[in-house]
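Bear in mind that the values in this text are calculations on the coordinates, not laboratory data. Computed from a predicted model, the values in this text were never measured in an experiment. Cβ atoms are built from the backbone, for glycine too; each structure is taken alone.
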Structure P
Amino acid sequence: MTLKKIMLDAGHGPATPGKRTPDGTLLEFAFNASVSAYAEKLLRNEGITVMTAHAPGRDVPLAERVRKANNWGADAYISIHANAFGSGWNGANGIETYIYPRAQRQSELLAGHVQAALISATGRKNRGVKRADFAVVRNTRMPAVLLECGFMTNRAEAGLLKNDRYRRQCARAIAFAVVNWYYGKGL
């Protein structure tokens, strides 16, 4: 059995207002796009077809991202993000994964795999799998998760989010989890 289609989404865009560290040294999209690119390469090495919902030169609207995934018939949608709490430096930290409040069972299973893999790979605080009414997990017609891989508003985690080694750890965890989820669901 081979994975067919995974949609990777580097959340937001290069010019999205407010999506940056308090000191402006890291734009969230830079982290998201880097992790997405690494994960894409790893997934392709596993024989998986990957498409991206984002674009390097513009902020792709959420409806367009969702439509692209739905029209393509993706088997799963993975939206990669870095978190924030407020607009200044603070102690909020850790990794969390979101699914839609009325998510299908496969979204729950995928979220569990990804959350566990990210925590194992990074050693960060486990903030768990949570439910939220985000457009990309609500409007997609396939299992969908939104990942928050650390806080841009936490100085220590902002340092990690800027670090290529951490980005690769996150990408490896995502690819590992997607493959394990897919083969575990018996398709």
Structure Q
Amino acid sequence: MQLRDIPNLISILRILLTLPIVWLLLEQQFSQALILFAVAGFSDGLDGYLAKRFGWQSYLGGLLDPLADKALLMSSFLVLGGQGLIPIWLVLLVIFRDLTIVGGALYYNFSVEEVDADPSLISKLNTLLQIMLVLLVVTDAGPFPLPDPLIEWLIWGTGLTTLISGAAYVWVWSNKARKKGWRI
């Protein structure tokens, strides 16, 4: 192992944390789930910071980081939605967006050219809001009740950035494919 592997190891840790987080959420052990989810959420920023700060970016890291995000967030949204803590419409929107992005990226990668998996600013904001929403919903369900308007605003903000970022990915990658001569 080399120092440049640290961001990838952090992403792998985030993937591995997904299973105990889901189990704790299912068991409604919200305080413990909150701690692990906070560690996982922090690791999302840390791996990217280290990779950029020290030039440790890699192709593998470009795949592991979004995979870790999607595994952690989609599973958390599914469980919390199933428990009635996050609206089902938002759960479905998040899943639809992520499946559209992954499916589109795979199609583009195999049909047009290799995908540059650099996330957009709106996508980074969306991931941040999704992480914050899960943290606040779990906090509210567990150790510290929060004001309903705070969570409601975050739900709507997350929904809006989910829509905008999903549409932006479709728009950008469709235009790139068209410029390469592909009809979509």
query: Which of P, Q yields -28000 for helix-only ellipticity at 222 nm (-39500 (n - 2.57) for each DSSP H run of 4 or more, over all residues; to 500), as computed?
result: Q
- prompt: One of P, Q was used to compute relative contact order in percent (Cα under 8 Å, 6 or more apart), and the answer was 29. Which one was it?
  reply: P
message: If distance in nm of label points 7 Å out along Cα→Cβ at positions 16 and 96 computes to 1.6, which of P, Q did it come from?
response: P
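Cα Rg over 2.2 N^0.38 Å computed as 1.07: which structure among P, Q? Intermediate values should be presented prior to the final figure.
Numbers: P: 0.94; Q: 1.07.
Of the options listed, only Q reproduces it.
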